[in-house]
Structure I
Amino acid sequence: MNPFRILIAEDHEIVRRGIRALLEQHPGWEVCGEAEDGREAVERNQTLRPDLVVLDVGMPNLNGLDAAKQIALHTPLTRVLILTMHDSEQVVRDALAAGARGFLLKSDAGRDLVSAVEALERHGTFFTSKVSELVLEGYLNPHQALTAEPAPRNRLTPREREVVQLLAEGKTSKEVAVALNLSVKTTETHRTNIMRKLDLHSVADLTLYAVRNGIVQVF
């Protein structure tokens, strides 16, 4: 019988080691790889094709939510478990929209991580109680969920969100271009379009927008 293969994406090495140690104790599970940021997680997912990716939300270069969207696009059969310090309603909604099958707080990982992975291995779901309440609310009030105004960040394309994160992390246009395999001119065009779309006037404004909308996280 083939092992259940898991990729761990977490930017803190100590946390990553702890997650790996917990998972490797379980019979039939194999941690097939690790990633230190969201972009590496997407790349390693395409190379390794794991059954499950455990994704931290607050990672550099590409956050876990945007990484989850790319993973769902490239390998729709791969299950995603979001692991985060934050359970704000917006993060929860974004995780569900990104296609996550599980949502677990880091504070609960020691107790619930194995149970969460077991649930996803069985093609089920695993959510904290708060997420379950939001899912139930959406089921009971579908009209309200469908007619709600879209969040402002939804005006950005996935590529624009990547550019926003890298700029907010302090990278220059040239560094963004290298990271995304774009020309500097294309990067500058994205930057100009983003500023116009969001009515922002400086990198400081852009950074504040990124923090407020969960594209980058401040700890």
Structure II
Amino acid sequence: MHKEELLNLSKILIGQVRSKYPYKELLKQLSNLRAIDLKALASDNEKLSFWINIYNAYSLILKERFKPNLENLIYRKRFFTRKEIRFSDIELSLDDIEHKILRQNRIWWSYGYLKNPIPKPLFKILMVHQFEPRIHFALNCGASSCPPIRHYSEDKIFDQLDVATKAFILGNSSLNRQPSLETSSIFKWYKGDFSGKKGIISLHKQTFKTTDLQISTIHYLPYNWTLGSYS
């Protein structure tokens, strides 16, 4: 399968799943793909758009299939680690896509500061060339505090990620008089992805257009793990 077909398949899948239209035939097409077929996705804009769409589509599928209790840590772990994303010769989990492909094999519990130094050959091929922290504002795991789901296109991916980042920050962060910053726990869990506290503050100051404001404190808001809507 050519890369154009792969990219189109991911776009159609997220569209069908999100609209609650039939999608089983699309899953069958994915299940016939081999790992070597996925090597056709060579550039980062192709890898990002394809894997974000696949992640979000399967997140919705698994949410409907298993009705997970994301507020329960045990069920939440199973939701992310199930090898339910099936191709012809490989099976992946949501965690595999997020941490091993999109986050370049970063170890999930390390706050973004550690990588697995010896990635499996498969993930070495599939992972992005340059890490893009804005993926955190595009991936939806089904919880109410997650970013909304959109479909991403390889020719617009970086502009779309920019829009998603600004929308998420403006909708989930605020500055008060101390001055201190209140923001999503996503920034705490992946602090290293955003170059630490200074990077988090810098990104918020750029978004709020308050580059001259001195921010010294960050308060991370509780994450709402109740199941959210498709939008």
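Structure notes:
- Ranking I, II by distance in nm of label points 7 Å out along Cα→Cβ at positions 32 and 48, the structure that comes out highest: II
- Ranked by mean count of other Cβ atoms within 10 Å over residues 80-87, structures I, II are led by I, which has the greatest value.
- Which entry (I, II) yields the derived value 14 for relative contact order in percent (Cα under 8 Å, 6 or more apart): I
- Computed 16.7 for Kirkwood radius over Cα pairs in Å, for residues 96-191 alone - originating structure among I, II: I
- Given 1.9 for distance in nm of label points 7 Å out along Cα→Cβ at positions 56 and 88, calculated: source structure among I, II: I
- When mean count of other Cβ atoms within 10 Å over residues 64-71 is computed for each of I, II, the one that comes out at 14.1 is II.
- Structure (I, II) behind the derived value -13000 of helix-only ellipticity at 222 nm (-39500 (n - 2.57) for each DSSP H run of 4 or more, over all residues; to 500): II
Any read-out appearing in this document is the output of simple, stated calculations on the displayed coordinates, not a laboratory observation. This is a predicted model, so every value here is computed, not measured. Cβ atoms are built from the backbone, for glycine too; each structure is taken alone.
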